[in-house]
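Listed below are the structures to be examined.
Please treat every number below as a calculation from the coordinates, not as lab data. Here the structure is a predicted model, which means the values were calculated and not measured. Cβ atoms are built from the backbone, for glycine too; each structure is taken alone.
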Structure I
Amino acid sequence: MSINTDRYFEENGAVKPEALKENPWLVYLLAADTPYWNVERIGRMADKEKNAALLYVIRTLDILDGIAERYSLSDEDYELIRKVLSWSETAKAGSEDDRRRWLHRGYPLDIHNEASAMIYADHFCVRNPQTDPVYLLIRLHGLPGQYVRGECRMNSSMPLHAVASVMGQERFMTVFMVLNECIIRAVDDKVWERVSGKIREFGECIVHNRLTVMDPEERLRALLPESGNPDQEVTEFFSADVFPYYDLWYFQSALEPFGFENAFHLCRKAAEYIEETENGDRRIRHLNFKPLADTMYYDYDGRKHVNIYKQRIIERWLSDPEEYSQHVSFAFEKNSVSLLIGVRFTPACEKLIEFCVEAERSGLLSYEKSITMLYDIFGFRRDGFDRMNNEDKYLDTMNQAQTSTKLSILGYVTGNRVIDVGSGGGILLDELEKQYPEKTIIGTDISQNVIETLERKKQISGSHWTALRHNFVEGPMDEKADSIIFSSIIHEIYSYTDIGNGKFDRKTIELALMNAVNTLSPGGRIIIRDGIKTPGSGRMKIRFKTPEGFRFFRQFLRDFHGMDNLSDQEKCSSENPEQLSVITDINYGREFLYTYTWGVQSFPHEVQECFGYYLIDDFISFFGRCGMKIIRADSFLEEGYKIHLDPLVEIFRVDHDTDQPMEFPDSNCIVVAEKE
């Protein structure tokens, strides 16, 4: 338990009566009927039910007690900072009556530092707020950190120069640094370590009354650090129409999922709205994106997660407002100093999004069926947005599933320019860069969501590979390549792509591989690791060791369409519920087993994919027709499948009426072909 928790609360959690009497700010924080929460400060949306403002203040006070001796704070300055921290969050709390009274008095509650300062001045009847150091420090607390993040202008903090003039440079800098360390470390210690030097530079500018203006492009990169570099149009707009006039609130938490282009569209619309309604009088000083931030996240699998359905719908709407205005619109709300910016969905669209979220959590096939409505309404390409919301979880699973066989194919890489097709979570990109730091490494995917995830990963890790959206079914790449890797991706091309004859069309494989061949330079290589068909024909008996496995097969029988060329009799010629056994075509059984491996959670996705589509001889024949030389072509059983399936099933080859125990069929192949 923290020092300040002990100071204000009994062991049973009750507030100490003397604490309430001596600390009126505590009364306001405890009186919050609807606790205020900041999406940036929580890891799970469930945490928003807690009194976040109170917990944050307690953390800041504990940090103050922990660092006061290090800074050699005087008793006077300790009490000054303590008072600032105690009152700094009051505008986020208060009872409903308090908040009505504050709004009636014109306090801008959405800009909590300004409103908290007014509440403090009101409570203590401060006669000259603009010269009172506690009032000014409450009003301007947090702005240095927001400046470093690109959200605020430095001139918004310049009234602190008057405080520095009264205190003196050395004393002011001590108070300034202690206050900001408490404020920022209460959010994240690592953030303070990263920005403390910039905060000190900011304080010195205030002391010397030296106004600096951050370069617009630098400020944009600070606002959206994982979005790369803004283009010229975006930079010019923010430089001319946003940065000179407005401080930005909750910009990163609301707009980070969207990137610069969509942030540009949203801010441009907000600026136009202000121009239309202000009649040239710029009273609005803040663009507040908290309403949008509040709606963009929810709990998924125990952590805060971007609502990708809303993200994609908003992106589509911004790209064509007239077409989709029947479903989405802006939600602007003005007060005396702020424009609050949100997005409003029609009730039907909102319910459909909620339904997709719940279906996603269920892990059932209903998820896949439900989101097709979103695809139809908003014109999403089915293959380009597959998995949509839990893409991150799927990519984590794929990364964890990598084995030495997947990495072993990298030894066949040749030349300088290497393409990883369908890069997913980026594990092969990282490994390629590690093994071949001198080569040009490019990852491709058809899913925009995957490309965005890769770009974020690249920004965080400082990698040098490039990620771009490309579909080999649609054509070759513009530039030649020396090695093109298809690692567990051709079966997805086969399973999801429709070029006119429906999905599961082998022509899509031929088209993708032919376009890859046409992208190769002479001497270049196609390197494939993927699923493989079992040669010959025959039947397999699967005996399940649990009733759940038997039920899984029956669900698979209903939902898997990757081998609909087989008759129902071939798919399941016999089933025995009492013995928990089924008899099926050997390739159908192989498809089932390697879907079963991934479990119930992944079933909605895996059941849509046919893992085995070619025999080894099919690969050899295709590349022979392309005039390519085969370097390697063989199949094998990935050991992980056997480890996972052994406790779940036994399998037998059915020969007439005799069942012979059999090994699991080969699951994967490696094929390497070289262009002559």
Structure II
Amino acid sequence: MRGERPARRIVPATLAFDASGTPFSPQFGDVYHSADSAIGQAHHVFLHGNDLPARWAGKRVFTVVETGFGLGLNFLATWQAWRDDPQRCARLHFVSIERWPFARADLSTLHARHAELAPLSSQLRAAWPPLLPGLHRLHFDDERVTLTLAFDEALEAVRGFALVADAFYLDGFAPDRNPAMWSAPLFRALARLAAPGTTVATYSAAAAVRDGLTGAGFVIEKRSGFGRKRDMLSGHYAPRWAVPRPPVRVAWRERHAIVIGAGLSGAAVASRLAARGWRVDLIERGTAPSGAASGLRAGVFQPHVSRDDNLLSRFTRAGFLYAMRTWSDALDDVATPPWHRCGVLQLADGAENEARVADAAVALAHPVEYALHATRADASALAGREVAIGGWWFPVAGFVRPAAIVQAQLGHAARHAGSGPAPMLHLDRDVASLQRDGDLWSARDAAGAEIAAAPVVVLANAGDAARLVDPGADLRRIRGQQSYLRTPPFAAPRVVVGGDGYVLPAVDGIAVAGATYDLESDDPCPNAVSHAVNLDRAERMLPGSAAGVDAATLDGGVGFRCVAADRLPMVGAMVDVDHARTGRAALTGAHFADLPRIRGLYGAFAFASRGLSWSALSAEALASELDAEPSPLSHSLLDAIDPGRFVLKALRRGAL
């Protein structure tokens, strides 16, 4: 697995101006853009320096990578140029890095100086993410324009990017003020994202910049600079040495996929593929979408926070924030919202653990609207009743009816089908086998009848995926039971309270407690034993809440989690395990790229207990992989959820 250190805490930029009124960085002692005209510089240096818009004409996807987002004016100018161009590419990706992003309020002040971009800048500010490390994916213009912001150091961010760039905008502060943005290692890292012909442009004409780019394989020339700047640099990638071929954008026979499973994962995959113009056949063994765990009364969505900002925290943060943006677009106008952003209290496991929470909150310095430490007194006030201990408080987290998310995603898929057909939903159809004939997969029922055929199949059917393909890993099916508690007699909190289990606020007089973790049970019906477990957990978190509640009288719901050994999902191209086993002698030192994959067969399953937080972003990552678009995840996170990770470990140990 490719290692990347956890991103550093993000400190917002300082709003300041120089004597001429140009936005200025006190930290670096430099202006953010030319004093002559920020928009003029964007067009002259970055758009024209990369021969845009001509180079994106007629393309399906075009990707710009920028070092130094700043005020976002280069992005806004590029977006406006794309809008104005009748020959524009179908999808524009703009990937930009910013170590010190501005707060939304400061962006509003800065953007007010550029009224010509107001219709776009207002959309950017409305979507502006919290200042948290990592990648943030934002969609605009009916999802035809995608901005991926990397809040991180430039070199670390570029090394983590999984993409092929068509153009580079190099726009950091001046080389003598911020040399890390113009270093030879950074230029080499950028070159690894380039294909022959990828262009580059920058306002800087410094000899060190020219030499660094040349040394990385770019052919560079001087051009007339903008305003009072005499020169600038422009060029293209044409190394004099042999380089590994960049990933090829796959040309599928047709952009048509079968998605097996219409729960949270399958609906998310259908939504993200439809947004890209794919035709989708969605097959569900149940009589309606959102069966199994997706059909439970409610589910909790929340971040995960750790002192070292570990892989689980980074992946869950990215997934949580992306899901929140996706759900806002789909559900905020619903008359009776099926999701409740009441906040989540994650109680600590003992006094020592609460002390670590307090220490981590200070060290991480996350925005208070995302996560902060709550003492027992604070937590009790938030919950509206006494809690056992303090812990993390996640103000914008909460709970949701999973079936509503499934329906919203299916509705999104139908709306984004464009001129093509809406996703075809095949209900009450069980896929007994997958057969491949040439470039097509055929999904067949137990009688051998074809349900659908397409070049791509996505397994989004939880543990049942292992019946159709060898996943190369042991998957566990773990029962989870929820208990539905009438209030009164149960004394429900005002917010979600979690720890060992969770308790939700009451909706229509019913609170939800759960969920059990029954390792050896396949019982699909609620039972009193599991209700008693849930009541005991609720009582420990909220002393006195369950007094007078009889477990034998409760109703509830049951779902089954699909869990891999590391409790992370399986997302991406499936491995040909038999082929890997046959060729294991040559694969003992293999990397992910060396694993034999089954062409056209992908997975999006094993979401354990975090399907609400993970499924939307995982689907976006999978759809990006299928269309060879920039990934919303870094290499380290992609490797962590790669379906081949267990096969790779077994090969390296000689145990396959």
Structure III
Amino acid sequence: MCRFTPLVLICAGILCAQTKPVPTVTVSPDGPMSLAAARDQLRNAEPAVLKRIVVRGGKYFLAGTLLLDQRDSGLVVEAYPGEKPILYGGRRISNWKPDGGGLWAAELPGVKDGTWDFRMLSVNGEFRHRSRLPETGAFEHLSEFKVKWMGTTGGGWQRKPTSEELTTLRYRPTDLPDSFDPANAEITVYHMWDESLVRLASIDRATHILRFRSPTNHPAGGFDVRKYVVWNLREGMKRPGQWYLDRTAGKVVYWPMPGEDMATAEVIAPTLEEVVRIAGGKEAPARHITLAGLTVSVTNTPAKAGGFGAGAYGGAVALDSAEDCRLLNLTVFNAGGQGIKARNTVRLVVWNSDVHSTGASGIVVHGEDAELRGNLVHHSGVTYPSALGISCNGKRLRIVHNEVHDVPYTAILFGGSGHLLEANLVYRAMLELHDGAAFYTGLGRNITIRGNMVRDIPDTGGYGSSAYYLDELSENCTVEGNVSLNVARPTHNHIARRNFIRNNIFLHDGDMKLTFPRSNGYVVERNVIQASGEITFRVPEDGVAAMPGNIIFSGTGKVNLETMTQYSLEKPIPMAPRDGSVYTNPGLQSPAPGIYRFSPDSPAVRLGIQPVDVRGAGRGGVN
């Protein structure tokens, strides 16, 4: 919402030195002018510092991506006050007919000939799940890949996988029905920290080999992970709310939820990968463009493996080569790929947005001097479980007061240098994959992780899950004044060096591990480490240089040391207190939500451990 004064124009948080009326175009769903036409009209208007498109409430079904570039510098695209415009990257499906067994189908042009293909569906505003085999869990395949993983910075696989290894999977013959149709079926092959979703080229029933149309990220059986799931078959329709795209018959098939009437249900299938795209060129970036108060929904993804973090897929709101742009109070939901995806940006702001129910990650930002503040990101990775809640890379990023929950892999991932991650709230992350965390960085430099609250991160096996994870070659990072509650491994540190873990509160009802494989030079000081079970430190000989002033308290009285050489563990032995740390009850007072204080006679007072107050973590505080 803009307001004009003789001296300054204030619009969506931007101060503009413009003293004449702002060129403004208003669009509505039933009006004569589209968003693209409004954009073009303002491009042809008299040059102005600021321009506006005001979007009235209602539903907009875009035939193509709304593209904004350097010609649109100073443009604000904003919702009309008090109204909710929704921009869809898809089209409605109607003409449903019964298809037997309680299922309904609609014929779709372009599906049989392959010109329209999709893997998400919105029904009455809900992201519906595709048919799957097995109904829950996963099949176990028989492929093996007995090659050592050398680490990301070590070059990956010791031997490069062959094309055959990346495009085949050996299945158990009892897994797949005789009616199995490879033209329809898609396969998720699980790895350790990511997965590959691929279409099939063929099935060889004599040798029990599935062949893929495109390669997987890693060979099936790598990391000794042998899980796979089959999608998009009629045989996988097990419960209401599921659907599949029958490419052979050229139709989409759906099992209605109880009470859903297919004559009135709003079913939307995606046609676009991006709904709005802000992008300039390397020499002429798009500048000073704002999106405010808009809702964006329904986008597609291609049939290929997404890579780490499902990063290969587009965003419903996308930016590239953009400077000083702002995304304010957006809602992005039911997106097949990423919710918001920004690359090559400078001073991007993403504030107070709600991004949820995305097939891939919620918010992805690569650039310099970005700020992500007050965002709610949840239920990402609906289709691609390697998806992240928030993923950031670059220089000097501020990730503050965000709330991230219910994600299948890492909640907040960040790489690069000079970042501040402060007062964020994370819970129920790492629900499906392995080797990730609530907060995870690889190759991170000079990063501060401060005042965050993490709780309820389960361990699903594999390489485990953590609250705060500093991975390969992370250096000079500080993890300070944070809380980890109900996380079995509050801190994990791998091939990292000279980092500081200071004045944190780590509490767990069960056994706890703090791990430092192939790391060195750490300072672990003035932390409270408390568990009802045993506490174990896995540390190479030079992993932790100093441990001054910690309070370590095991409910069983057992604090163990497992000395590591590379990844080999020696037999655990009792760990003696060192560097002035003590093994005693820290005397935590019964906390009000989010505040951790100590009783007056607590040793924390003598050791200089400060109370930790994370009541302000997240969007609204008091977690």
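Quick rundown of the values:
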| item | result |
| --- | --- |
| Structure responsible for -500, with helix-only ellipticity at 222 nm (-39500 (n - 2.57) for each DSSP H run of 4 or more, over all residues; to 500) calculated and labels I, II, III on offer | III |
| Comparison of I, II, III by distance in nm of label points 7 Å out along Cα→Cβ at positions 70 and 566 - largest value held by | I |
